[in-house]
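Next up, some structures in structure tokens.
Readers should treat all values here as calculations from the given coordinates under stated rules, not as data from a laboratory. On a predicted model such as this, the values are computed, not experimentally measured, just so you know. Cβ atoms are built from the backbone, for glycine too; each structure is taken alone.
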Structure 1
Amino acid sequence: MRGIYIHIPFCHQICHYCDFNKVFFNNQPVDEYIESIGNELSILKREGASFNQAETVFLGGGTPTALSERQLKRLLDIIRMYIDVETLTEFSTEANPDELTEEKLRVLKEGGVTRLSIGVQSFDDELLRKIGRTHGSHDAEKVIEKARAVGFENISIDLIYGLPGQTIQQWEHTLDRALAIDLPHYSGYSLIIEPKTVFYNLMNKGKLPLPGEDLEAEMFGMLMERMKQAGREQYEISNFAMPGHESIHNMIYWQNDEYAGVGAGAHGFLAGSRYANLGPLKKYMEKVDAGQRPLLDSHQVTVREAMEEEMFLGLRMMTGVSESGFQKKFGERLEDVYGTELGKLIEEGLLTRENSIYKLSQLGIYRGNEVFQRFLK
């Protein structure tokens, strides 16, 4: 187990594009849920999970910073009961700009958190309102000032392009503002319309004016070019960092290594098994409070499935997939398993092979999903 993901499913506002497991904060058993996180950690430890080997902890959501200072402190205290946070390489939390008070920042810092991942999404107030965000464009800059004053240096922000009605000028303005803050890490994602979201319902009614594929590709190209000019290296399709500031926790996912998923609706990968926890809070809490794993389902990954995952996850990273690494992991030559497909993708200009390493070409970066699907049987 290289990492531990802990899910906090509470939000003060539900964004129009979000399909993660989340609930409105009000009238929820928040304090009891935090105690249940401790119960699940206890169960995992009892069943042999080795937390002392973990390199990272990641608090995700929902919004962890929706918790009050007292609740955040209790959560961090519980985590420290089971995990030696002083030995972690990285301890991250997601955060909303308008929820990170100076007091919460101090609680996080004192609790061992070393990295902030802040959901900014845009520096355009009109677009923020359209996508259901509660913060304004200046809140992000203010909160980063506060975070730096408290002692946080490892800070990342998320940005989204391809938003309804978004122009290339608005996207360029957002990149200008984002890069002016001079952060070590940026993530930039294209909007994906997921079922059971506000945007999905609007799209089905023909009321969601999305940019076309060409404009979205232009926005992606601008993102890559601007990040390169600013010295932020693209180490994964959607992620850019100064050297040494890559997200170690997310790299665990892309390197197809094992991690624990803790909390309602969390996913994990342990002992060769991918699993999902129960999503509804009441069902999750009943299970763990009774001393049982709160599993919705689990699946022992076959060797063939693990190979597929190795390809479509590994190719997301600019370091690519190496022949030697594949053979060491699976005991088979990469060319023997995927030689035909790899050859076709190189012919089509979507992959390159250099020093026995396969990587996405520049064209392949734009058409990544098409490449990944070729390895799914």
Structure 2
Amino acid sequence: MSTTLMSGSNAPSLRARLSRLAESATSPLVPADFLDLFAPLRAGADLRGRIESVHAETPDAATIVIRPGADWAGHKPGQYLRIGIDVNGVRQWRAYSLTHGPRADGRISITVKAVPDGLVSNHLVHEAVPGTLVHLEQAAGEFVLASDHDKLLFVTAGSGITPVIGMLRNLFPSTDKGVLKLDRSKDLDIVVVHVAPSEPDSIFLRDLQALDASGAIRLVARYDDVHGVLSVDDLADFVPDLADRRTLACGPAGLLDALQSHHDQADLELVIEQFRTTRVEPGDGGSIAFANGTTLELDGATPILDAAEAAGVLMPSGCRMGICMGCVLPMTEGSVRDLRNGQITTVIPGETGPGISGAVKIQTCISAAAGACHLDH
């Protein structure tokens, strides 16, 4: 009789044998399913977070403080994250700016403004409770401060203040003794032009006023019900040295489009973060056929993502403004229209380039049907 000794990679490890034993005892579940119940924020698990508190900022906006899982990699002030939360039994994903710099306690926060008919925003603002588990993705985004300019102008409107307040809180932390001026921010010259419908509707107004009172920033607050709608042509009146400053702006598409045109004409530097996309006039629409056999007839103004969700089709989603690419699906045949610029993308089987059966990936959040289309989903 001969004996064969097993060693190295040929020998099953004790951990592997124990794992198989545990899986056989808990089938059809696996041990990780039970760990998710007791330690959902552990290292190595899908990245999640637990809501720890919800603080009202205005009647329709709230700050959500979240304890992220062990694998959270941190962020730069001004970045956003995608958060997934179950609403009415369906997981919905949205993107929100982080409203702080790195925190000593490791927590993160987002500030959400409830928008009309906003499924997730209204849920987070009015119904989210401490203890709720949410799904997270790592922080992303390029709307961050560079270190090569010390004269800055922030132009924000409505919830567009959220990424900017994260930058300002990181530059000028607030304590019980007041606003701290750190070495990294002592030479900065910052003006903030903030627009809101009214003073009570101005998110983070107390923070901005405290920063202004301390001399950390100069605040120019503009309220539509008092001052009328802001005209970008008036910026030079509020900021006489506008040409010497780098402008960072975040807000509705109309304001950002006007700023882009203004700064282009004056050859001024502008960095923008946009929460809503500008839409062109709609086309004729068409049909969308899914791989599961579902077919929808759509008009030319409704994004494929919105129409499919309304019909009960489970769809991947994210920022819903054409930035994060979380909604991308392969189109195997047909044409869609980009609602931002009217551009038509067409897939012809056998003629379109390489991919999944010649498929082209489209962003469903900013695409509308422009004829009969087939999605591999």
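Here are a few things to note about the model shown:
- For the structures shown (1, 2), FRET efficiency 1/(1 + (r/R0)^6) of positions 73 and 345 (r between Cβ atoms, R0 = 41 Å, to 0.05) is largest in 2.
- Here P(r) over Cα pairs in 20 Å bins from 0, in percent was derived from just one of the structures 1, 2, and that gives 27, 60, 14; the source is 1.
- Parent structure of the calculated result -6000, given that helix-only ellipticity at 222 nm (-39500 (n - 2.57) for each DSSP H run of 4 or more, over all residues; to 500) is the read-out and 1, 2 the choices: 2
- Look at relative contact order in percent (Cα under 8 Å, 6 or more apart) for each of 1, 2: the largest one is in 1.
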